[in-house]
Structure I
């Protein structure tokens with residue numbers, strides 16, 4: 001699946017749910033990914049209080065956020081099935097209720113509020129060999 005069709009799929013899911021979104025400039029996406037990796041860089045390798053699969057979706061559904069980011073990942077990630085194939089899709093800043101994005105399969109991305117208090121990580125292997133994953137920042141070891 002090419003970057004354009006991945007973007008179309010996410011935009012369609014967001015629009016159908018009434019979410020207002022704007023594409024992140026590439027520099028914003030890179031900065032958001034760097035910040036995300038600074039917090040969650042080792043979070044999935046050691047498997048702390050981590051939820052995956054249906055349990056991750058349940059935790060995600062319980063979160064409240066009016067503003068949130070979708071940040072595609074540009075490279076693999078330790079402890080997960082994240083792998084980068086092809087171009088990196090566009091990132092998005094979203095406003096509105098959280099939307100389950102499991103239908104956006106074959107896309108490697110995180111969903112988090114700007115404060116990174118939690119994250120949902122989707123992979124191309126969601127519900128197969130790994131993912132989605134959910135973790136709260138407070139669950140990380142010190």
Structure II
């Protein structure tokens with residue numbers, strides 16, 4: 001095979017791997033870096049293990065797509081309620097014992113998760129609600 005054809009196959013495999021990873025938007029920089037790294041790793045691993053270019057291309061595409069989908073599931077899942085509760089406690093400690101849902105949202109928590117976390121803490125008696133503000137006792 002000519003070097004131009006090899007580079008074309010490499011680029012086509014990279015594009016296919018990124019497309020199969022189902023990114024959230026057309027150009028997601030973190031997703032691109034992860035998929036490219038996994039693709040090159042899978043490609044080189046299969047190439048040195050088997051010596052077959054087609055097998056290396058297929059393994060590279062599969063590993064790149066798998067890592068991309070794994071990352072997408074992590075990003076979409078967000079943080080759990082336990083981590084959001086710990087974040088609420090830390091924010092309350094830093095802000096004098098009062099937190100509102102907007103503070104958790106500003107820290108990167110999903111709005112529904114932020115409200116559910118504070119309501120859950122209030123229902124368990126760990127804080128009291130005063131309008132939009134939740135007061136934690138020290």
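Read-outs throughout are calculated quantities, based only on the coordinates presented, and are distinct from any laboratory measurement. Worth saying up front: this structure is predicted, and the values here are computed from it rather than measured. Cβ atoms are built from the backbone, for glycine too; each structure is taken alone.
Here semi-axes √(5λ) of the Cα gyration tensor in Å was calculated and came to 20, 17, 15; which of the structures I, II was it taken from? Matching structure: I.
Comparing relative contact order in percent (Cα under 8 Å, 6 or more apart) across I, II, which is largest? Looking at the calculated values, the largest one is I. Figure out for me which of the structures I, II the number 1.8 belongs to, where distance in nm of label points 7 Å out along Cα→Cβ at positions 49 and 121 was derived from the coordinates. It must be structure I, since only it matches. Tell me which structure, out of I, II, gives -8000 once helix-only ellipticity at 222 nm (-39500 (n - 2.57) for each DSSP H run of 4 or more, over all residues; to 500) is calculated. Source structure: I. Could you figure out which one of I, II the value 5, 20, 24, 18, 12, 10, 6, 4, 1, 0 for P(r) over Cα pairs in 5 Å bins from 0, in percent, for residues 65-112 alone was computed from? Source structure: II. For which of the structures I, II does the calculation of FRET efficiency 1/(1 + (r/R0)^6) of positions 9 and 97 (r between Cβ atoms, R0 = 41 Å, to 0.05) return 0.10? For FRET efficiency 1/(1 + (r/R0)^6) of positions 9 and 97 (r between Cβ atoms, R0 = 41 Å, to 0.05), the value 0.10 is produced by structure II.
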